[in-house]
Every structure is written in C-alpha cells, then in structure tokens.
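Next up: some structures, all given as structure tokens.
Each reported figure results from applying straightforward, stated rules to the coordinates on display, with no laboratory input. Remember, predicted model here, so these are calculated numbers, not experimental data. Cβ atoms are built from the backbone, for glycine too; each structure is taken alone.
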Structure P
Amino acid sequence: MLVAGCAAPAPEAGLHGFETVGIVVDGQRLDVSLAETSTQRNQGLRGVKELPKEIDGMLFSWRDATPTTFGMRDTIIPLDIWWFDDEGRLLGSTDMDPCLEEPCLSYASPGPVLWALETPLDAFDFSPGSSLTTVETG
C-alpha cells in the first residue's frame, strides 16, 4: 500500500519541473521524479537524453485507478514501464522502445493502474505482486 510522506522537491537535483520523491519497490529504494498532473504526465521523459545520476526513473500518479496508455514519441531513452494497481501491487511491466518519428506504438496498462513507474530498460527486475510504497526523501 502506498504510504503518505512524499518529500519536498530537490532544487538542484532531478528533472526540471518535477518533484523528486523516494519510493520502495520490492524492498529496493529508488529516487524518482513525480508526474502527477496531466501536463507533467504528458511531458514525462520526452526529450531527456539521460536521467540525472541521482534519479532512478519517473513515477506517474493518478487520482483514481484507470486504464491508460503510454507513447514514446520524442522519447530517447529505452524504458521499462511498471504498472501498479490502487493497492500498490505490481501488475506487470512492458518494454518500451524510443520513437523519434511517427507512427509510434502505444503501450497499454494491463488494467486500471494508480501508478506507472518508468525506469531505464533492464535497470531493475521487479516481480509481479511486488509492492510500491513511498518514503521520505528529506
């Protein structure tokens, strides 16, 4: 289950315009940029050539669990996306390839999700059923 306690932004760290929060997935601590508004979710990691060394990925969050799709238009980094339900359980993952020109593939969640975590391709190996929780970063 996701626990309250997201921390304040790290001004000189992370990706510009995104708050940095700490999460734990399957017992492993990650520092991620948080995309929780529609504008932030639409921007995601588009145009990012590489993640800052202190950032492990980007966590997308919705107010209510919903089926969703992701595209990789103008995304340079190959990514894994990890799909989490409203209880923080990992439903599965998808490998996503960069796409610099149309048409680009769409990647659908396996069901309603409350969180989606993008990480560099093959950087992590979480098991279905793993749980996502937040931790304080500051």
Structure Q
Amino acid sequence: MNVLNVLKRKEERKTSARKAILDLLEEIKKPLVVSEIIKRLNKKGIKIDRATIFRNINLMVKENLINKIELNEGKFRYESSFLPHHHHIVCTKCNMIKDIKSDFLHKEIDNLSKKASKLYGFKMEDHKVEFFGRCRECKELSPSL
C-alpha cells in the first residue's frame, strides 16, 4: 500500500506523523496499543508526542485507514485496515494475539454471518469474531485446564 496515495485519496494532509503511523501498522501486521506504537516509532528514531499520536489515530479510524479493536483488555488496539479481513485468537494469560489464517475457519465464519443475515432479515455490514483462551505454552503451564 502506498500511504501517501491513500491519504491523498482521502483528502487528508500527508503529515510525517500520519505516514509514520500507517507505515508502522502496515509493517507490523498486528494490533498494537498506543504505547506500543510510540515505543516502536521511537526505536525507529521517530519522535511524535502522545497527543499527536492520539489525534492522528482518531482521524485515521474515522477515515477507515486503521481499525480500532477491543480484545477484552480494557484498552484499544489499532491495525491497518488494508490487511485482508481476518479474526484473532487471544491468550488470556500471556496476551499473545495471532491472526487466524485458516481459510476453512474464515469460510465457516462467513457462512455463519450469511445464515444470521438470512434468519433475521439483517443486512450484514461487518462482523468481528475473536477467540479467547490459553495458548499452547500457557496451557502446558496450567495442566488442570
């Protein structure tokens, strides 16, 4: 994705902060909290104050350039909206987050979405499915689960 072209199409100014945030989320390909975004930008030598980060993230969510995700942590995470549609599995112990990459599961979730739409006469615009549990490592540390 060419970040500058996307911002131009959205008629948004191509600020260095917006480009840096979008480039980072495109590169990382996983949902990040604001503190992680700041930390990763700082590691790259990019210094952007917290208020500017929040202001730009809110604008980019509004413009559908990034997705706002809540994974039962009491905080929001953000990821590029240019990633293919996907779902997540989340470890409730170590907070590991992974994208579900199974075509079979995606087809099953899409089928369920279509059935729900038909059953309730509902025009589905979007859906979010997240799975919560213990990852293999955390489950092995707690054998009673």
- Query: Out of P, Q, which structure matches -0.28, -1.00 when log10 I(q)/I(0) by the Debye sum over Cα atoms at q = 0.10, 0.18 Å⁻¹ is calculated?
  - Reply: P
- Computing helix-only ellipticity at 222 nm (-39500 (n - 2.57) for each DSSP H run of 4 or more, over all residues; to 500) gives -1000 for which of P, Q? P
- For structures P, Q, which has the highest computed value of mean count of other Cβ atoms within 10 Å over residues 56-63? P
- Have a look at P, Q and say which one yields 1.00 for FRET efficiency 1/(1 + (r/R0)^6) of positions 48 and 104 (r between Cβ atoms, R0 = 30 Å, to 0.05), as calculated. P
- Could you figure out which one of P, Q the value 32 for relative contact order in percent (Cα under 8 Å, 6 or more apart) was computed from? P
